[in-house]
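In the part that follows, the structures are each spelled out as C-alpha cells.
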Structure 1
Amino acid sequence: MPVKLSGSKTILGAALLLAAIGIDAAPARAENVEKTHALSLLGEPKYPPGFDHLSFVNPDAPKGGTLRLSAFGGFDSLNPYIPKGNAAGAAAQAVETLMDTHLGEPSAEYGLIAETVEVPEDDSWVIFNLREEARFHDGSPITAEDVVFSFERLQEEGEPFYRYYYRNVVSHEVLGPRRVKFTFSSAGNRELPQIMGQLPVMSKAWWSTREFGATTLEAPMGSGPYRVSEVEPNRRVVLERVPDYWGRDLGLSKGRYNFDRIQYEYFADRTALLEAFKANVYDFRSENSSKDWATGYDFPARKDGRVKLELVPHNRPTGMQGFIYNMRRPLFQDPALRQALAYAFDFEWANQNLFFGQYTRTQSFYSNTELASAGLPSPEELKLLEPLRGQIPDAVFTEAYEAPSTDGKGGLRSNLRQANRILKQAGYVIRDGKLIDPATDAPVTFEVLLIDPGFERIVLPFTQNLARLGVDATVRVIDSAQYQNRLRAFEFDMIVGSLPQSASPGNEQRDFFGSAAADREGSRNLMGLKSEAVDKLIEHVIFADSREALITATRALDRVLLHSHLVIPQWHISASRIAYWDKFGRPDTNPSYGVDIFAWWVVPEKAAKIGGKAQ
C-alpha cells in the first residue's frame, strides 16, 4: 500500500483495430486463462456464477422509506479520495468498484462493474471485463478508459495510501472498450488481483471539467444504487436511491439498498449524538461505549419497546486498539521505556469499574482470528524467524507474549515494581520524584492526544498510575479537524488508536508497519516503525502461496510486533452492540461478519407506531 507507474494506457496493433469496432482484444498471455465471476483467498467462492441473491437477505424486500444514520465530527468536502479537506464518507457510497465483497464472505470478491475477471496461475496480472450495462448516474456507459483514468488520478493526486497500495502495479492497458489489464511487478502476490478489484471507478468525462485534487461540495459522478441529493456542510448529507440503478438485479444487490433515502446527521459531541438518538433524530446506532450500552438507554422508548437493543455476535477480526507510541519522538525510541509504561495500564480494573465487564483484553494485532500468535513459535514460524535473530527482540524466541495484568481490584503495586525493574536496568533513575531519561537527563513527559472527551475517564486513571512511576503524562482533547491533521502529520506523542485487520492480511500491512510508510504523511504506520526484519516478514505475508503459509507468516509477524512494544494493547468485543428504533423489517439471519443495515427495510405500520409518519 508507492511506485511510479510505467505508463498510462497502451493500445497497439490489432487491439487498436478491434477496439475501434467494439470488439475486445485478448492478449496472447491470457488465451488459456478462464474468465471467472469471483475471486477468493479462502478456496472457492461460496456463490456460483449468476447467483440470485445473498443468503442473508430477503430478495423480495419492499422499497421505500428513509434510513436516518449519524456521523461524528464534520465535513467540508465531498471528495473522499484526496488528502485535502475533511471529506464526508457518505459520498463514497455513490461510487462503485470493479468488484465487491459482502459481510458473509469477506475474503471473496464478486464482479460488480466487472462482469468477469481473468488471473493467471502465478497472479502476475489481472484483466477485468466490464459489464455492458454498467452506467454512471448520467446514463453514460462505464468504460475501460474510466477505469484507467480512476487509477491514474488516485495514483497521482489521491490520498498517499493509494500510491502505496498500488505500488506493485507496473503497467495498465486498455485492451478494448470494456477490457482493462493491470500487470504486476512480480508473481505470487495472491491479494493483488482483489486489491485492483477494489478500485473505485469514476467518470473521466465528468472530471475532465473539474480539478480532481481540489476539495469540493459538488458530489462526484457515481454509478451506485444511491446518489448524493442534499448537502449541508458539517450538518447533513442525504443520499437518494437511484430507481433505474443498472446493478439492481445482481446477486450482490437484490434484497439490499431498500431505502429511498439515507440521511446522515453529523454531531460534534458524542453526548449530543446519543441524546439525538433518544430523541428519535436518527434510527440506528452502533454503540461503541460500554458505559452508554450499560446505562445510557434507560428512557421511555426503550422501556415501551419502540427502541430495541441487541448484542449480535460476529466472527469479524477485531485487530488492535491501544495506546500507540509515536516512535518518531526520541523519547519513545527506547523499547524498555515502552515496555515498562504498559505496566501502568490496569485493564482488569477498568473492565470491572468502567466497562461493566464487557471486554476481552487484546493479546494480538490479529485478534479474533486464527492468525493470532499464541505460545511459543511453531517450527514453521521459526524457519521465518531464525534468519532474523539479532534483528528482532530475543523474547520472540523464548516468551509467549502476554499483556501485563492485575487482579482487577486496583492493586497495581507488583506491576509497578516490575516496571521499575525494567526502567532501572535501562538506566532510568528517579530524581525529585521524576523519572529521568538517561539519553537526555530530562524528566520523562509526554501528551496523550484524544478526539473524544469521553475517553478521558479511561486515560486519566492511566496517567495517574504513570505518575507513580515518576512520569508526567498529560491529556489533550481537540476537535476532529485538528485531530485528523495532526494524525496525518504525525504531530503527537501518544494517541488511542485502532489498527483494523482482515481475515486475509496482505499488501495493507506495508502501510501499517512497513519502513517506507513511516515517513509518508498520512500513512497508517502511526508508530513510525522502521524495521528491515518486519519488512521481510510482511513480504512473507503478502507472497504466502497458501492459507497455511499465510497463517504461519502472520503469526510470526504478530510475535515480532508484540514483543517490540509498539502499543499498549487495550480491549475488544466479539459482538456488535446495536440500538434501533423499531420501524424496520429484517432478514431472518445476520451475516457472519456483523449486521448489514442495507439489507433491512422500512415497515410503514411499525414506523407509525414509534411516533410520527413513516419515514
Structure 2
Amino acid sequence: MRYRILLSVFVVVWGLLLVRLYQISVKSNFYYERLAKENVERKTYIKPVRGEILDNKGNFLAINKMGFSISIAPHLNRKKGALDRVIAHIQSAIPDINATMMRRVYKKHSSPYNHAFIKVVDFVSYDEMIRTFAPLAEDANIHIAAETKRFYPQGHYAAHIVGYIGRSNARENAADKVVSVVGRTGKSGLERYYNKLLEGELGYIISKVNARNQALELLERKESVSNRNLQVYLDMDLQKYIYKRLDKRAAVVIVMRTSGEVLAAVSSPSYNPNLFVTGISHKNWRALQANLGHPFTNKFIHAVYPPGSVIKMGIALATSRYAKDTNNTIDQNETCRGFIRIGHSKHKFRCWSKWGHGEVNLIRSIRESCDVYYYNKGLKVGINRLAGVLHSIGLGIKTGIDLPREYNGVIPDKKWKMKRYHQPWYMGETAIASIGQGYDNVTPIQVARYTSFLATGKLVRPTFAMKINGKKVPIPYKRISFNPRHMQAIREGMYEVCNRRTGTAYKTLSKEKAGLPIVVAGKTGTAQVVSIPQEIKKRVKEEDMAYFRKSHAWITTYAPFKNPEFVVTVLVEHGGHGGSTAGPIAADIYKWLYGNGYFKEHPFEEVKAEIAARQAEKEKKTKEFFEKLKQKALQKQKP
C-alpha cells in the first residue's frame, strides 16, 4: 500500500514538473516572442472617415467637419513643470480650451509603459487652428493631427431619423475594433442601424521602432476604407414643411409610398442631435427630460398608442376570413341602437353616436365609424382569430424598418393576457379590442404600413435606405390574400370617409370642402386615453377636456384612390377628433405633394364619375330588390 502511495506522489510530482517545463519552454515562448516583437515593431491604426448621409435630392443630413486634435508627449508629468508649461502654451494659443480638463485627461492615460502621445483635445475647428498652427507645431511635445467631427446640418428636423454618434463605451469598444480606435459610434437612428457601413474599415502602418518608440523603418501600410455613403428616400423639404405645419404640437406624421419608401417621418417635438456628438451637458439633458412632449422619444417606432377606429378595417378583414358566407358579410346589416349588452350583463358597450346608426352594412360602418357594428363582428370572430389576422397584416408586430430597437406594440389574445396578467380573457375585452381600445397598442409606422396594405394588398417593409455606396437597396414585400370583393368594399368605405357628406373626414379631405386636387381614401380614429364611467349619460366634448384627458386624434389615408401611390398617417397626441384635428394636416401634405410634382396625372372627375357609377349601380340593384319584395307582397294580398 505504501509503495502505491509513493508511486502516486512520484507521478504527480513529475507531472507537475513536466507541465511547468512546457509552460516555460514552449507556451511562454509565444508570449515573449510577441512581447519582443512589440518592442521592435509598432502598429499604428489609420482611422477611416465616416460616411455621409444624404436625402433623396442630395442634401446632407450628416457630414464630417474638418479640424484637428491635439496630443501631448508622454511622461511629461515626471519632469517638474514640463506638463504645466505645455498646457499653458496650448491654452495661450487657444484660450477657449479647458486647461483643467486637459490635465485630467493626460494624467488618466499617462503610464510608464505608454510611449505614445496622449490626446488631450478631441477637436479644434480648422479656422481656429489655422491661426495658431505654426507656434504649436514647433513644440516637440505637442502633436497636431487631422481630425473630423460629426455635424448634422438639418438639426432637429431629422433628428429621430438620422440619430447621432457619441463616445463609445467599453462594451461597444470590445465588440468593434473600428469603434475602439475611433472612440465614437452610432447611438441612435440611421447612424446606429448602419454603423458598420458608415464607420468604414481601419487601415494601419507597421513600423520598426527603437527603444524610445521612434520609427526607424516602414514595414507595412494598408489604407483605411472610408466614405461609405448612405442616401435615403427622405425629402428634407417635405420633412421641414410638416414639422413647421405641426406648429410645436406633440404629433407623429409619416409619409411613404405604397411600395415602402419613407419620404418623411416627423416626431414632434424634436431635439438637436449636435448636442450629443461631444457629450451633452447636464443642463441640456435635464431640459430634454423635463419636456412633457418627450422630444427624445422617436414616436413613430418607440411610442405605442391605442389605434381606435383605424383598426376597424382589420376587424372587417378578420370577419371576411372567418364568416360562413363571406360575400354576404359585405351587405349584411348590423342594427346599431347606440349600444350593446353582452349576455345578461347590464353593462353597456356604447357607440360614439348616442342615438345609434340604425341598420349598418360594411361600407357605412367604415364611413360613419359605427362602433356597434364592430362589437358584434369581433364577438362573432373571437379574440384569437382577430389577433391572428391583425398580426398577419402588420399590427402588433415589428415592421422591419431600418431603424434600431423598433417596438412591437400589442394586439392581445388569450395567451398574451394570461402570460402578462395571469388572468383569463373576457368577452367584454373582445368587444373593446374590436374598436382599437383596451389592450390594443400600435406604433404609427405599423398603421402606415397597414394602410398601404389595405390600398394595394401588399405588405411592404418601410425603408429609408435608397442607395448604399451608389447601389440601389431592394424593398421586400409579400402579398396576403383576402376575399377581393371584401377588400374592394373596405376601400369604398375608406373612399366614402373622405368623399361622402356623412363621412367622418368629408369636411377636411374632400375636393368640395378641402379643395384637394386628388382623390383621397382614409379612416379617422379617436383613441380614448381615459374610460368613461357607465353613469355618465352625456359625454364631455373633447374640446372641453383637460389636455392629458383628451383622446389621441388619428387619420390614416392613401391616394390617389384609383391607383394608390402614397400613404399619409397622422397622429396628434391628445388632439381630440381625428377628422377635425389630424385631417387638415393630412390635406395640406397632399397639397404639398401635388404642388411639388409627386403625383402623376389623376383627373379627379374621372375617378369621381367611376365611383358615382358604381354607387348608382348598387342603388339600382337595391331598388330592384325592394320592388320584387313589394310585388310578392301584393300578390299575396290578392284573393
Structure 3
Amino acid sequence: MKDGFLRVGAATPKMRVADIDYNAEEIISLVNQSDPDCALLVFPELCVTGATCGDLFRQEAFINKAWQALYHIADETADANCVFIIGLPAYIEGKLLNLAVVLHQGSILGANVKLTLNEEQSRYFSSYEIPSSFYDEYFEEEIPFGQPIYFCDHDLFSFAVIFDEDLRAPISDDVDAALNGCHILATLSARPYTVGSPAKTAQLLTAQSRKLHAAYIYANAGVGESTTDLVFAGTNFIYENGRELAKSSAFTAGAIYTDIDLKLLHGERIRDDAWRTDFANSAMDSEFDMVGFEMDLNPELELIRPIPKNPFVPENSSEISERCEQIITTQAMALVSRMNHIHSKKVILGLSGGLDSTLAFLVSARAFDIMGLPKSDIHAITMPCFGTTSRTKNNSIELAKAYGAKIDEICIKDSVIQHFKDIGHDIDNHNVAYENAQARERTQLLMDLGNDEGSLVVGTGDLSELALGWATYNGDHMSMYAVNGSVPKTLIRYIVAYEADRVKDAQPVLSEVLRDILATPVSPELLPPTEDGTIAQKTEDLVGPYELHDFFLYYFVRLGFAPSKIYRLAKIAFDGTYDEDTIYKWEETFLRRFITQQFKRSCMPDGPKVGSVDLSPRGDLKMPSDAAYQVWLEELKSVKE
C-alpha cells in the first residue's frame, strides 16, 4: 500500500423489496464490476432483502432465503479481491438479528450486529452485544459475530462496521473502534430521505471523521425501497478527517470510489494530544475481537482522490469569501488586542505596493474601524530605492489615500549610498549586501519613526517567506507585531481579491488598484528595474513558484508527509502546469531552505496564529536552527530510482 493510500467505495444497488434473488444478483454485479483497485466496498443496511419489508421479517422462510442468498453471493464473488459488506437479517442463537456481513473471496470474515434499533426495527430485531461465534455448515467454519468485531489486514488497513443509528447514539461505537486502532468506519444505513437530511448526515460525518481522525464510508438504502410511508434516496458519502472526498447524487444507484490516506489519519492521531490522554488509553482496554485477513493491494495505485493545488484555500468556492473575512477579522482583532495592551493609538508600516504590505495595511484599517480610531493615524511609508518602479510606488500611494491613511514618500537612496561608503561597498556590486542594506534601512527608518511618533510598527512578512527564509535578517524579517506571519502567499492573493470585490461598487478606483497589485509580479525590488521601467527581480524566478512552495509547506509541516509522497501528490495537483523536473527542483529547494532558515524563525516577532500552520518558535514549530537536511533530500531522491 504505497504511501498509505487505499481505494474504497460505497454502493447502493438497484433493488426490489423482498425480491431476494434479484437483490443478490445486483449485489454480485456491483462487486464483480467494481473498481479493480477497490479494497473495501460498503453496501446499505438490509440490502439483501430491502429495509422496508415490515412484518415480512417475521416470516421464517423469508429469513432463511436471505441466508441462502448469502451463500450464493459469496460463491459468485469468490474471485473478487475486495472486502465487501452487505446487510441482511438472520436467525442466530434464537434471535433475529440485523447483520452487517463482511465477505472476502468467498468467505465470511465476520458479522456485526446492529445494536441501536429504531422504533420500527425493534418490532422485529434483537440486539446482541457480546462478541461470539457460530458454526456454519456451508462454509465449514466458525464465524465471528456480535459487537464489537474489528477487521485488520495490517496496522493501517483496519476497519470497524457500524450502523447509522449506532453512529448517532449518544455514546457511539465508532469512538471505541477508533481508539482501538481502526482507521476506517464502514457505515451501513437505511435512513429515509427528507428535505435537508443528507446535509445533516454530512455534518455528522464531518464532525466525527475530524474528531476521530478517521475515514467513514457511508452507504444508504435507495430507490427500490417501499415508498408506502417513506422515501429513500441512496445518498452515499466518503469522508476523511473532516473532508468530503466523494458523494453520490440522490435517487441514483451504483457505486462511488475514492482513495483514503491511512497514513494521514495515523499521523493526525499521533500529533493529537487528546490521543495520548488517560481516557484514550483506558478506552483501548475494552474487549473486542480482531479478525485478520490478507489482501493483495496494487502498489502503483493511480490516485483518483482530489488533490487541490491550494491546500490552504477552501475547496468550495462559496466558502472562500467567508474564510477571507474571518482571516482579516482575526488578524485585526489580534492587532487590536496588542494595541490596547500597550496603549497605542497609532501604527506605522512600510507600504510597497506588493501583496504582503497591502494585506497588512488592510488589517490595520480594519483594526482602526474596530477601535473607532481615525485612519489618518495609520502612517504608511513608501520608501523607494534602486529597484522601485513607478507602478508599485503609485499603487501604494493610491491605496493609502483611498482609506484615508497618512502616506509619506521617503527616498532611501542617499542613506543607502552613504552606508555603502561607510562600509566600503562598491555600489556597482549588486551582491546580497547591496540588496539587504536597502531592506535594513527601511526597517531602521520604520522603527525610528515609530519610536518618534509613538506608533506600533506593523510587520508585513508572510508565512511562505518565513518557510523559505526569504526575508532579510533584522530587515523586513523584523517588526513590533507581525500580522501576516501565519498567512501563506497563495491565501493572501485570495484575501486581496476578496477586498477588491467587496469595494468595487462603492470604490471602483480602489478596487482597480487592488486588482493591479494582484497582477504585479512578486518582488522585493532590490535590484534596478529593466530599461523600460518594469520589475527586473522576480521572486518566483529565484526561489520558485509560491503555489508550489505553499503546497510543499502544507504537506511537509501540517501533515508530516515524506518528500517522495509530497512529490507524488504535487505531480497530480499540478499536472499540466509544471513538469516533473520542475516540481522536483523546487521541492528540493524548499526542503533545503526550510531546514536551514530556522534561525530566522527562532527570533521572529510576535504575531497571531490564523490558520493550521504556524512557524513561530512559541507556537507549533519546535525545531533546532542547526538541523541537517540530508535525510529529506535523500528520501526525495528515491523517486528518481
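Bear in mind these aren't lab numbers, they're just calculated from the coordinates by the rules spelled out. In this text, all values refer to a predicted model and were calculated from it rather than measured experimentally. Cβ atoms are built from the backbone, for glycine too; each structure is taken alone.
Quick one: distance in nm of label points 7 Å out along Cα→Cβ at positions 76 and 228 came out at 2.7 when computed from one of 1, 2, 3, so which one is it?
On the way: 1: 1.5; 2: 3.7; 3: 2.7.
The read-out was computed on structure 3.
Could you figure out which one of 1, 2, 3 the value 1.31 for Cα Rg over 2.2 N^0.38 Å was computed from? Numbers along the way, then the final one.
Details: 1: 1.01; 2: 1.31; 3: 1.18.
Only one of 1, 2, 3 returns 1.31 for Cα Rg over 2.2 N^0.38 Å, namely 2.
57, 37, 25 is what came out when Cα extents along the principal axes in Å, for residues 44-179 alone was calculated for one structure; which of 1, 2, 3 is it?
Corresponding structure: 2.
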